[in-house]
Structure P
Amino acid sequence: MKLYIMPGACSLVPHVALEWTKADYELEILDHDSVKSEEYLRINPQGSVPAIVDGDTVVTQNIAVQTYIDAKYPDANIFGSDSSPAKRAEIMQWLAFINSDVHKGFGPLFGPDDFVSDKAVQADLKEQAKKKIVGLLKYPNEQLGTREYLTGTKTTADIYLYVILTWAKKMELDLSAYKNFNAFISRIESDAGVTEAIRQEGISKIESL
């Protein structure tokens, strides 16, 4: 099994998940050039990470990759140990929210040229994007006021939120009003699987916002 990632990208989520499984896997670290190479585009024509190749099976899209890992290694409980319909829906709700709403909101910050060409308009677009992301992050911050993890126990949804918070710090988003994130970051960064995945990717822990 081979997992394709870019350091610090959302592919950190399935990377950590594989560390949790203790599975024997190969890691392929890409950069902004190799992710658009002809070789990789044959694996994922969208030119994005993550992607996983397991024999003849190729899976792309973050939640799909996580779902494949969960199905192959159910005892790792990457979605939590409670497999009831209600609890499984809760984890999927958080993953969908982070993947579809919050992650998508960073698009204008990572690639403003993809939206508008005028530099002055780009600056305004970035500010509006930051405000939207900050607004969206109110929801998980409130959730973490009553529990240590989004669904009560540590799952890949928490790792995805952690990735988002690393981006928020890099983009200098003002999350000072959200008092529950720093303790959450500390809990996530104390996880052995997270620590190992970060080491393999050659990135650093953020420690706090």
Structure Q
Amino acid sequence: MEKIVFDNVVPQVFANQADLQSDIWRNNATFEKDKLYLVEAESGKGKSTFCSYILGYRHDYTGKVMFDTTPTLQYKVKNWVDMRKNHLAYLFQELRLFPELTAWENVEIKNKLTGFKTKHQIEEWFELLGIADKLDSKAGLMSFGQQQRVAMIRALVQPFDFILADEPISHLDDRNSEIMAEIMMTEAKKQGAGVIVTSIGKHMNLNYEKTYKL
């Protein structure tokens, strides 16, 4: 996949809003592979909706969301399974870790599906992010910032053409934010992938090639 296109997309919730001001809704917005984007939004402007449309979790809109030239409304379940396994990596804002599993188990459960990274490579990321001592800690007992770092590692243990990072550093200090951004960008560059960061406030301090106001 080389690009993600939003072509005159309007969420149903905004359908009757005549004064809708957005760089994406009711516009044409293109996200290309190997480029870095920031999508800024105020609360209630549809940031989570935007992410859900890319991932195929929701389809309550008019217009077209396309991967290259194919509207995603044409995708079947098997197409979405392949997309989420091999082409789209996603760091959820709500993290979606299994609280009863350890940090390592939360990452391993995905890596077993993809077989993409070695144990050594994953442990290096834990070390860089300062949570090597949390490998065997249950996720539910970790701080939100620590869980956020585990969720980032989990997001990266797969091949991808694009990574969508939703509020990736909301609970991190500046130092850990920088380390997390460096790890993500290094892996994205290695894979020639596009990066889309979304935020309603604090965001990764990166050299974004384009910023969209949602």
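Of structures P, Q, which gives 32 when relative contact order in percent (Cα under 8 Å, 6 or more apart) is computed from the coordinates? Label of the originating structure: Q. Out of P, Q, choose the structure whose coordinates give helix-only ellipticity at 222 nm (-39500 (n - 2.57) for each DSSP H run of 4 or more, over all residues; to 500) equal to -10500 when calculated. Corresponding structure: Q. In this comparison of P, Q, the computed figure 14.5 for mean count of other Cβ atoms within 10 Å over residues 71-78 is attributed to P.
Computing FRET efficiency 1/(1 + (r/R0)^6) of positions 55 and 151 (r between Cβ atoms, R0 = 30 Å, to 0.05) across structures P, Q gives 1.00 for structure Q.
Each value in this text was obtained by applying a stated rule to the coordinates, not by laboratory testing. Source: prediction; values computed, not measured. Cβ atoms are built from the backbone, for glycine too; each structure is taken alone.
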